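Nothing in this text is a laboratory measurement; each read-out follows from the coordinates by a stated rule. Computed from a prediction, not measured in an experiment: that's the story for all the values here. Cβ atoms are built from the backbone, for glycine too; each structure is taken alone.
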Structure I
Amino acid sequence: MSCDLYNYSMAGVQGLHPYQPGKPISTLSREIGMDETEIIKLASNENPLGPSPMVVEAIKSYLTSAPSEQARYPDGGAILLRERLAAHHNCTPEQITVGNGSNDVLDLIARTFLGEGRASIFSEHAFAVYPLVTQAVGATAVVVPALDWGHDLTAMAAAVDETTRVVWVANPNNPTGNWVSREQLYKFLTNIPEQVVVVVDEAYIEFMQDRVNIDTAADIAADTVDSSKWLAEFPNLIVTRTFSKAYGLAGYRVGYSLSSERVAELLNRVRQPFNVNSLAQTAAVAALSDNSHIKRVVELNREEMAKFEYGFKQLNLKWIPSAGNFIAVDLGIEAAPIFRAMEQQGVITRPIANYGMPDHLRISIGLPEENRRCLSVLRGLL
């Protein structure tokens with residue numbers, strides 16, 4: 001056959017490049033002949049402490065006490081999980097849409113509100129999925145230049161026109177770690193027309209409470225930056241969350257969005273049936289019950305972040321202050337060769353040239369011994 005079906009695929013898909021995840025430890029082990037136990041991965045913003053012990057026990061119980069359930073489809077409505085999330089966020093279950101990770105929910109939003117002749121707005125250096133889902137559905141991407149590596153909310157609001165249907169704001173932003181304050185975000189929402197959906201991606205929200213600019217003692221609470229508190233005031237607001245970061249459930253793939261009931265009903269029209277498997281639902285329900293684990297995760301992240309910052313200072317390197325569980329460091333030279341040299345020594349990090357940051361490495365915060373080794377290897381190469 002001489003027909004090339006590529007020519008008949010959607011134009012937006014033809015121009016896409018698949019999302020590139022961090023290299024698995026097993027892959028690097030095969031490439032360099034190093035035992036997997038000797039390799040550390042600080043590339044994908046995963047939780048070094050893993051899931052809560054409550055999650056581990058819940059999964060063990062599910063696998064041993066209800067083996068017949070493994071042959072059945074999962075709860076397609078994730079009823080128990082949505083009930084627990086509703087209690088956690090003081091909203092109704094009908095306001096929640098679950099996804100195979102929050103990435104799945106971002107895709108649902110694009111397929112619901114974007115298409116040919118419609119535009120979406122996001123910042124330079126923002127999460128790679130925003131341009132990916134925009135292009136996939138044939139919409140127009142409007143990229144607003146960053147301000148100090150982060151979101152210029154004033155410029156983003158000014159970029160809205162009659163074709164704009166979605167504006168994406170990652171808070172904190174990946175891969176830079178920048179964040180916007182409650183006051184800045186609230187003001188931004190008041191300046192966006194009601195027919196334009198604002199997506200606030202809060203994948204790293206649990207790590208923010210130690211990094212935000214706190215004006216008063218009352219602002220110390222986590223709701224300093226919890227935009228879901230504004231759902232009743234802004235019906236065009238969608239907040240996305242994930243269990244992959246602070247909760248340590250990246251391997252299970254479960255995320256969700258909070259919105260008005262009307263918007264959630266629309267998202268659920270395009271949501272794939274059974275998109276969150278039974279193990280993921282079981283893990284997420286258990287994770288919500290262990291606040292002490294989240295506290296330990298956040299404390300470790302804060303302590304180890306400070307050690308990276310001190311290490312970079314000793315190396316005379318600049319970095320971007322981060323409110324996530326990762327940090328982007330400016331090596332002052334092209335980062336790709338350093339990244340490859342670190343891999344040869346069993347340390348996986350993340351080059352971010354694809355984000356327009358060719359001199360930066362993004363390093364996830366790991367366990368103390370992993371972070372020490374990462375800094376030692378980096379020091380030896382500079």
Structure II
Amino acid sequence: MKKLLIVHNFYKDFGGEDSNIHEELEYFKKDYEVDFFYEKNKSFLNLFDILSFFIRSNITTNRKFKETLDKFKPDVVYIHNTWFKVNLGIFDVLKKKKVKVILKIHNFRYECGRHFLAKNHLSNRHKCDACGFSNPSFFFLNKYYSESYVKSFFLFLYSLKYFKIIKYYPITLLAVNSFHRQKLIESGIDQEKIKIFNNPINFQNYPKGNKSSSIVYAGRVSKEKGVEELIQAWSQSNLLYCDLLIIGEGEIKTKLERKYKDKNVKFLGYLPNDKVLEYINNAKAVVTATKLYEGQPRLLCEASSLGTVSIYPSFGGMDEFFPQDYSYSFKQFDYEDLTKVLNLLEDENVYQVAVQDVKNYIFNKLNKNKIDNQILKILNI
């Protein structure tokens with residue numbers, strides 16, 4: 001049996017990418033001998049963390065990583081998130097090993113560094129693909145990451161280094177949809193390096209939910225996810241009899257709780273995945289108003305598998321996970337349109353057609369045979 005080492009850095013606030021890791025661990029254990037190397041981000045940075053960042057190498061992490069490589073002797077190293085503790089220095093460790101390296105790119109943060117150096121991006125004030133803000137010349141002044149100037153500046157420097165690695169290192173890159181792959185190619189990366197591998201999801205055998213009058217958002221509660229805009233659009237809709245459930249943690253959660261305490265909005269905080277799925281299964285709909293290009297929207301795919309409709313902004317690669325002529329997408333940044341789409345939930349005929357369509361579509365898109373065929377071609381071991 002071939003050996004696969006999966007590498008990941010868990011975020012401080014647990015999110016969809018972290019959930020995907022657990023799904024993939026179980027998925028690969030069926031056919032490969034799997035080991036898991038991981039770190040967890042802390043809530044603060046100490047002097048050692050900062051020094052490690054600037055020399056692009058965390059000595060402690062790299063030593064543990066090298067020990068894992070020497071002991072496990074993997075045929076393939078499959079890397080997910082490296083921010084912050086895992087660090088980019090692991091690629092220097094891997095250069096000295098004769099092992100196949102695969103890097104899955106879950107988001108577009110690498111774009112920030114590239115766009116900072118693009119003259120037309122600065123002068124035209126385009127929206128940044130990574131952070132969602134329209135002032136890219138010094139995007140870290142928006143405090144786009146964790147509401148912190150310092151952390152946003154560090155992430156900008158990280159994105160510069162990260163982009164050099166994905167462009168020049170001899171590794172296979174995994175995109176989660178064709179739109180994502182095309183964006184990487186447009187960034188100047190050799191298309192032969194880039195493969196598509198959809199995130200596997202566990203098709204749960206839940207009993208049919210009651211599809212009650214709740215609307216669910218689950219994810220990071222942050223500016224770039226458009227959570228406040230979602231609340232405002234919902235407050236203008238005909239659905240005020242519904243509970244709007246906000247599941248997750250994030251830097252603006254406390255502020256929003258105070259601001260909307262008199263509204264029918266419930267902030268549930270972090271919940272384990274099985275509890276989140278229970279809420280989704282019984283919801284009228286799930287909704288996201290993200291301002292970012294997303295890779296594969298895990299929450300929305302899981303909702304479809306449970307026969308729960310999703311409301312989302314129609315841009316980037318998200319349309320690839322929904323049927324053509326889908327009724328519940330809205331124009332990016334058009335929150336009046338989001339309100340109209342929310343109101344469409346009251347049309348029972350449209351709703352029932354969508355419920356069946358999304359469930360059939362996601363099963364055909366992400367069924368096990370298709371995922372198996374994708375990964376066999378990629379691993380090639």
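Here are the numbers for this structure:
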{"quantity": "Test item: semi-axes √(5λ) of the Cα gyration tensor in Å calculated as 30, 27, 24, pick one of I, II", "calculated": "I"}
{"quantity": "Winner on distance in nm of label points 7 Å out along Cα→Cβ at positions 196 and 364 once structures I, II are ranked, highest first", "calculated": "I"}
{"quantity": "Structure (I, II) behind the derived value 1.66 of Cα Rg over 2.2 N^0.38 Å, for residues 12-59 alone", "calculated": "I"}
{"quantity": "Which of I, II leads on relative contact order in percent (Cα under 8 Å, 6 or more apart), largest value", "calculated": "I"}
